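The following blocks contain the structures, represented as structure tokens.
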Structure I
Amino acid sequence: MTIKVFGHKSPDTDSTGSPIIWAWYLNECRGVAAEPRLLGEPNTEAAFMLRRWNLDKPEILEDVTETDEIVIVDTNNVAELPASINEAQVTEVIDHHLLQGGLKTKGPINITVRPVACTATIMHDLMGDDAGRMPEAIKGAMLSCILSDTLEFRSPTTTDVDRELAEALAADLGLGIADYASEMFAAKSDVSSFSNTELLRMDSKEYEVGGKSFRVSVLETTSPATVLARKDGLMEDMATVAEEDGVDQVLFFLVDILSEEAILFIANDFVKAVAEKSFDVEVKGDLVSLPGVVSRKKQIIPALKV
């Protein structure tokens with residue numbers, strides 16, 4: 001049986017690259033048949049990574065069955081996984097997010113959850129000496145994952161382990177981190193071909209806070225003006241996305257990578273109240289700046305109050 005390795009829905013660079021990395025490791029180092037999968041189209045930065053390192057885009061998986069053997073990476077949240085995930089044969093979870101609960105398995109499994117910025121960082125350690133066997137493309141994917149999740153070390157989730165590994169990988173590949181990260185972020189910032197609803201779902205996760213369900217959407221960019229020019233349309237479509245996705249509200253954070261701040265779109269009075277309670281700000285108008293806020297995992301989700 002071939003193991004399917006995948007991350008979360010709305011795949012970013014880490015949820016695109018880490019399945020590729022771990023499937024390579026299982027195949028080449030453990031001698032176990034494995035294939036990476038995606039739970040949706042990769043975002044523009046992840047697509048850049050695939051092109052840059054000549055990696056095949058994994059097939060998109062709609063759901064799983066009770067006979068499927070699964071490794072889950074970069075999430076443990078059932079809301080971000082296939083509808084039938086608890087029917088499948090999950091054998092391993094590798095993640096760096098808080099434990100959500102709800103995932104049920106058929107038996108004991110390997111679980112590795114560590115407080116680092118990136119799943120790929122954990123994988124490198126789990127590989128041990130076998131990490132030295134990684135080909136250039138796998139090293140490139142690993143570097144891309146780390147730079148993406150740390151925002152080139154700007155994110156407060158960054159650890160010394162993430163930074164040191166990224167620097168070692170870049171040296172092996174003969175790349176300057178600043179130059180390569182700029183290429184990645186430029187790709188991430190090109191959202192011209194996406195509709196408003198696609199932008200609102202592109203990098204989003206579902207969370208429940210105080211009995212209210214949220215789709216917390218983050219768009220990281222080096223060109224915030226391009227997205228702000230679409231503000232009115234994005235505001236209008238938030239209600240549509242919330243209704244279609246069965247959540248109470250969409251919270252949309254535009255993260256300016258270079259200025260290291262988030263801009264929260266205030267679509268209605270409820271979002272205004274959430275912003276003021278959560279971030280201790282006074283909201284005037286339909287946008288509010290949150291200086292220093294760049295991480296959904298460490299700065300946005302833990303702060304949310306209703």
Structure II
Amino acid sequence: MRFASWALAALTVLTAGSSIGLSALAASPANVPAAIYMDPPVDPAHPAYGLGVQITNHGEVMNGMFYAPSGAGPHPVVVLIHGLPGNEQNLDLAQVLRRAGWAVVSYHYRGSWGSQGRFSIDGVLDDADAVVAELHRPEIIKRWNIDPKRIVVIGHSLGGFAAAHAGATAKDVLGTALIAPWDPSIDAAALSRLDKATQDKVAETQFDDIDGRLTGATGKDIVAALAVRGAGWKLSDNAQALATRPLFIAVAERDSESCKVPRLLPAVEASHPVSLQILKFNTDHGFNDHRIALETHLLNWISSLPGAPSVQ
């Protein structure tokens with residue numbers, strides 16, 4: 001999914017009192033964690049491994065991947081949530097986080113990429129809740145060797161919307177990281193003013209990477225749902241709860257208004273956040289030319305959380 005000119009004008013991002021200044025950021029050798037460029041020592045007794053997993057929600061199976069770090073554990077765990085439709089999964093972040101001692105769960109929503117069921121935006125939120133709940137099941141805790149009291153939720157784009165929801169409602173979440181989080185209500189406002197023919201044109205040009213990747217939803221279906229119901233999908237509805245835990249937000253200069261937190265940020269600030277780090281990168285929605293910078297700042301943030309592994 002692309003975010004482009006039909007949305008509202010670009011935001012001049014604000015700096016919160018508890019935030020880092022929003023100059024365009026890159027990584028420098030001095031602050032790049034070792035986990036970005038160096039493998040950890042091999043632990044023959046507890047080696048790192050990857051495991052294809054399936055998580056059931058309402059009787060429907062979601063396909064996913066579990067990345068286990070080396071070491072005896074139990075390990076803190078990240079839930080990594082991709083965007084719409086999931087062409088970009090940000091699995092470089094999964095590998096970096098694993099090298100830093102975090103277990104990582106990445107998954108596909110119901111109705112996407114072979115997961116059972118039919119896709120919907122409401123379903124995306126429910127799926128995020130289901131994955132976090134899975135991490136509290138005794139058999140999963142034992143099998144995956146994880147610590148359910150040390151969970152971090154990270155999401156990109158639509159996954160950022162889902163991560164904000166899960167991070168606000170789930171228990172035992174240490175913190176939440178939102179990467180270019182999508183606020184559907186902003187695009188809904190623009191789409192609702194368009195006639196059907198123009199909405200279809202938007203679907204063909206801006207949501208043209210969806211068809212064939214989702215079950216039960218096309219680009220036109222997503223646009224129609226946004227125009228009719230999108231006003232209720234507000235990223236800022238999660239602000240008060242998110243403010244009670246450490247929050248990391250990364251936005252991109254070359255992105256649309258709907259992914260630059262124009263409503264979430266003031267709402268979080270008004271809730272007096274316990275810890276807020278918001279960063280702006282001179283890049284596009286996918287952070288395509290700032291992956292090392294994104295990895296660096298995200299890893300430095302997550303490593304500062306209580307209970308984070310000492311490995312970096």
Structure III
Amino acid sequence: MNTVELTGVSRWYGNVVAVNDVTLSIGPGLTGLLGPNGAGKTTVLHLMAGLLAPSQGEVRVSGEPAWRNPAMYRNLGLVTERESVPGFLTAWEFVLASAKLHKLPDPAAAARAALDVVELRDAQDRRISTYSKGMRQRSRVAAALVHDPAVLLLDEPFNGMDPRQRMHMMDLLDSMAGEGRTIVFSSHILEEVEQLSGTVQVIVAGRLAASGDYRHIRRLMTNRPHVFTIASSDDRALATALIGEESVSGVSVTAGGLQVHASDYGTFTRAVAKLAKARAIRLTSILPSDESLEKVFSYLVTT
């Protein structure tokens with residue numbers, strides 16, 4: 001089975017804890033590591049790839065230890081976040097070099113097959129320095145796929161891509177996952193994970209904050225306490241009505257309108273419209289005032 005398993009894994013640098021007691025198991029299909037920048041996603045991927053030793057716990061890929069196990073790379077491909085491709089190489093030269101490093105029996109055939117998968121054969125003889133961001137990413141994916149690994153790890157693969165390039169990469173990953181590969185990618189954008197319809201592992205401050213399919217994670221992120229700023233035709237009358245609403249924990253009238261503390265996003269947004277309509281109050285705006293990504297993820301840590 002092509003699995004990636006972390007058991008009680010921590011990684012620290014001196015007094016800094018980058019990953020804190022993470023246990024998870026990832027099987028075939030698409031899995032997103034979701035979390036704000038600096039959450040520890042890259043460290044987790046590097047632990048999975050055997051580039052870092054866990055300070056505590058165990059990392060296994062397809063049943064084998066990841067650390068100090070060069071044989072594991074026959075079954076694993078990695079695309080790092082930072083580009084490290086010499087621009088003077090053509091895609092053909094770059095992917096062929098990867099095939100030769102893996103000591104494949106027919107490196108040229110393997111390189112052609114990998115370039116076909118990412119649809120770069122027509123541009124394979126151009127220097128990578130002339131490529132768009134999306135094409136450079138595809139060349140790096142081809143190099144990571146040239147030995148046909150069962151496990152593929154990608155760190156923020158959609159960074160810097162335009163919408164068309166992003167959709168092409170998503171289609172490619174979805175297709176490869178459909179072939180039975182285990183694909184793990186990191187992202188700080190929930191919508192990227194949603195569009196790939198994969199499993200989500202939420203990493204916050206080095207901890208595994210939540211786990212499940214994206215619908216479950218979306219519910220956790222939505223059905224949480226919120227603070228709203230509301231402007232209406234009669235703020236005081238609306239405040240009086242909202243005080244009796246079960247999903248409202250507090251209301252204050254400010255110069256900028258009402259500030260409402262709601263215990264549940266979905267319940268509150270449905271209720272406020274009904275209350276305003278029943279009292280002939282016109283709602284001018286309803287704006288969540290605490291929607292920073294860090295606050296959303298931090299809430300998951302405490303639930």
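Derivation of every value follows stated rules applied to the coordinates shown; laboratory data play no part. Fair warning: this is a prediction, and the values are worked out from it, not measured in the lab. Cβ atoms are built from the backbone, for glycine too; each structure is taken alone.
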Using relative contact order in percent (Cα under 8 Å, 6 or more apart), single out the structure from I, II, III with the greatest value.
II
If you rank structures I, II, III by percent of Cα pairs over 13 Å apart, for residues 39-78 alone, which sits at the top with the largest value?
I
Highest-scoring structure on distance in nm of label points 7 Å out along Cα→Cβ at positions 183 and 239 (candidates I, II, III) is III
